[in-house]
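Pasting the structures in now, so scroll down.
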Structure I
C-alpha cells in the first residue's frame, strides 16, 4: 500500500490527526529502524494506530496502549472508544497482528523490554501525564529511532509544549529535532 492509500485509509477512521500529520507518521515509520517495535500511547479510535499498522515493515511489532477508561486526567471530553471498537477498526484494515494493551502506559512501561523504533505519544495531555510518558518510555527508543509528540502546539493543550520543551532542554544532547508537522513534533535519538 502506498503513502497516499495509507493516509486515505487512516482518514476513514475517527481521529484528530489530519492528512499532513498522517503523511509525516507514514514517513517516520518507513524511515525508522525496521527491526524494532512501533508503540502508540493513546489510541482513541485507532486512526494513527491504523496508519502505523499499514506503514509498518513486514513482521514489525505494532502496539497500541490505552486504558480505554472514561475520566482519564487530561483526556478529551469526547470519551474513549472501547477496546472492541478499536479492535474492529484494526481487523477491518486487516491488521489482526496489531497488539492492543488496555492499560495505563506507565503500568506497561514498568514491564516493557522491547526496543522501539517509533514512539508516538498522544495519551494523557496533562503536563504530569506527558512527563510520565516521555520519561517512562524514552529509554526503549533505539538510536536512529524517534519519539513523536501529538498536540505540541495545539492551543487546547499548552502543557504538551511546555513539557516537551523542558524534556528536550534536559536531553537535547541525545535527541535531535526532526521537524514539526502541523501539531506533531518529532525527535530522533542520536545515542
Structure II
C-alpha cells in the first residue's frame, strides 16, 4: 500500500491535486481545508490512504497523521464513505471531530452537508470511546461549535466570532455573534 508520498504539487483542482514524484503524477483527494495551506509548485509530504472502489483506485491524502487516523475511523462506520469522510474533515479539525463524537454533539455533526441526524447518530454510536482529545477546548472553539449547532456553517461562525474579546464566556460570545451579521 501507499502510506506516504512526497513530491511537488503540479496542479490544484479541489477536491484533488496532482503531486509529481520523479515524473509520475499522483492524483490525491484531500479535505478542502488543506487547499488553503498548499500552493502549486510547493514540495509537500502527504499521509495517504489507498482505496479501491469497483474498478477504480483512489488515493486520499492528509497533511497530518491525525487527519489520516480519523479519516480511517470515519470510513469504518457503515454509511460513511471517503467523500463523507473528506467532507467532515473539510469542516472540522480532527480534535473538533473527536470532541463532537465524545460529547455526542449530533447537531454539530449534522451541520455538515450530506450528514443528517441519523448518520451523525451512527457515527457517535460507532466511534464514541475510540477518539482521543489532543488538546483542551478553548472558549473560541466551544463558541464555534455552539454556533454550528445552531445552524451556522463553520466559516460563517468563525467570521462572526473574529474580533470579539478573548475574555468573554462562551455564552457571551455566542450571543454577540448571533447579533452581528
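Taken together, the values in this text are just the output of simple stated rules run on the coordinates, not laboratory data. As the structure is a computational prediction, the values presented were derived from the model and not from experiment. Cβ atoms are built from the backbone, for glycine too; each structure is taken alone.
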Computing volume of the Cα convex hull per residue in Å³ gives 102 for which of I, II?
I
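So if we calculate mean count of other Cβ atoms within 10 Å over residues 41-48 for every structure here (I, II), which label has the highest result?
Once mean count of other Cβ atoms within 10 Å over residues 41-48 is worked out for each structure, I has the highest.
Looking just at relative contact order in percent (Cα under 8 Å, 6 or more apart), which of the labels I, II belongs to the structure with the highest value?
I
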Quick check: 13.9 is what I get for mean count of other Cβ atoms within 10 Å over residues 17-24, calculated from one of I, II. Which structure matches?
II
Once FRET efficiency 1/(1 + (r/R0)^6) of positions 1 and 161 (r between Cβ atoms, R0 = 35 Å, to 0.05) is calculated for every structure in I, II, which label goes with the largest value?
I
Looking at structures I, II, which one was volume of the Cα convex hull per residue in Å³, for residues 89-128 alone calculated from, given that it came out as 56?
II
